[in-house]
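Next up, some structures in structure tokens.
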Structure P
Amino acid sequence: MTTVLSSIKEAQSESVSEGAVVVSKRPRGKAEIIESVIDAAAELFAERGPADVSIRDIAARAQVNHGLVHRHFATKEKVLEAVLARFDEAFKEAIEGAKDASEAAARLAPRLREQDGFLRLIAFLLLQGAPTDSFVIPQGGLHRFITLAGSAPDASANAQADAVVGTALALGWALFKPFLAEASQLDRDLIDRRVKETHRRLLSDGV
């Protein structure tokens, strides 16, 4: 059985090997610097949690002087806001024009898989005790999705609550999939299908 220590060593070895062949240029100009800072911060926040990341850490990962991070964002909190705003815009774009919650959910699912750093970031924020009103975007993409679930003419009184439950199921599986699959010893594809079926059923039951 593969031990945790050996898995970590393998990952570190792969990282070093990859680092030996990857050469990235330093960002130049305001737009490139801002994008590089947001990219770097998104990676670091998902890896360690915002509480354990400094402006200097972000600058080093982005390959810019830390003074430029201060110039363009002023504080780490503003960098976090920019990271969250980028994730939220991706979710809004995914559901734009969806005719109902089921269609919106089908569009959101792959976007959440692409933006897996978002789940880790939110988990870290909650575990590190950040107040939710400091990182939840009012009228954000997920709020729009929940609102859409209750906007159908024949929506039930529980439509929005069912959408929240379905979203909790999908997000929980996306975040804990490796642990749950290993612990249950069940086929991941089977569980994937069941999660999707249950999510669709919750949405359809709410209508």
Structure Q
Amino acid sequence: MGTEGRLRAVLLDLDGTLVDHGAALARAFAEVGRELDVDFTGLDRAGVRPALPGRHAMDHFRAAYARAIRPYADARPVVDQLLEAGLRVGILADGGDEDLGQASAALAALGVAADQVTLLTPSDLPAARPDPRAYLAACAAVGASPQETVVVGDDHALDVRGALDAGLAAVWVNRRDRRDSEDAPTLPTLDGLPGLLATL
């Protein structure tokens, strides 16, 4: 894979694309639920904060999540290939300032040094994804124009539609049901990403 074409940067979604966010949440919910006797049945990340009794419990949950997070097997090799090809790599994390530790833990689990990539949380962006302003600011942060940047993510509405609406190319990593996107290339894993990017 080379950088002879117009592609200069790749923005990778973190949760669900590079790391198995759902499994980490389930493990953290189970651990903290047992220790604090809290029932997390049916809750997602947004529902965690109200269900936890106090700041100590939230800190405990964050630590459990950091211990539970695991990268997908294809994530590190692909990030390495992108960096070796001379592409600028940005990683788009979910959550706010309070979740920066979780994003940093996920990056550490991935085995990528913070100085190799640009980690962007919502607090680094002027608007939340899928607002086009978020993608335009992410492009500026990695030093590339929207026309030189592709977004890769697992959430079609957030990652693919949001990026396309901002004028970026997008790739949908659909690990779940093998459906294809009508408006962007679709991959079942990250393994095929370097080859696909070489054709864009």
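The numbers here are math on the coordinates, done by the rules we state, and not lab data. Source: prediction; values computed, not measured. Cβ atoms are built from the backbone, for glycine too; each structure is taken alone.
State the single structure among P, Q that was used to calculate relative contact order in percent (Cα under 8 Å, 6 or more apart), giving 25.
On the way: P: 18; Q: 25.
Value 25 for relative contact order in percent (Cα under 8 Å, 6 or more apart) corresponds to Q out of P, Q.
Assign the value 34, 24, 15, calculated as semi-axes √(5λ) of the Cα gyration tensor in Å, to the correct structure from P, Q.
Working: P: 34, 24, 15; Q: 30, 17, 16.
Corresponding structure: P.
Between P, Q, which one scores greatest on FRET efficiency 1/(1 + (r/R0)^6) of positions 85 and 173 (r between Cβ atoms, R0 = 30 Å, to 0.05)?
Details: P: 0.70; Q: 0.95.
Largest one: structure Q.
Quick check: 1.9 is what I get for distance in nm of label points 7 Å out along Cα→Cβ at positions 29 and 157, calculated from one of P, Q. Which structure matches? Working shown, then result.
Working: P: 5.7; Q: 1.9.
Of the options listed, only Q reproduces it.
To test your reading of the models, identify which of P, Q gives -11500 for helix-only ellipticity at 222 nm (-39500 (n - 2.57) for each DSSP H run of 4 or more, over all residues; to 500) when calculated. It would help to have the intermediate numbers written out before the result.
Details: P: -24500; Q: -11500.
It traces back to Q.
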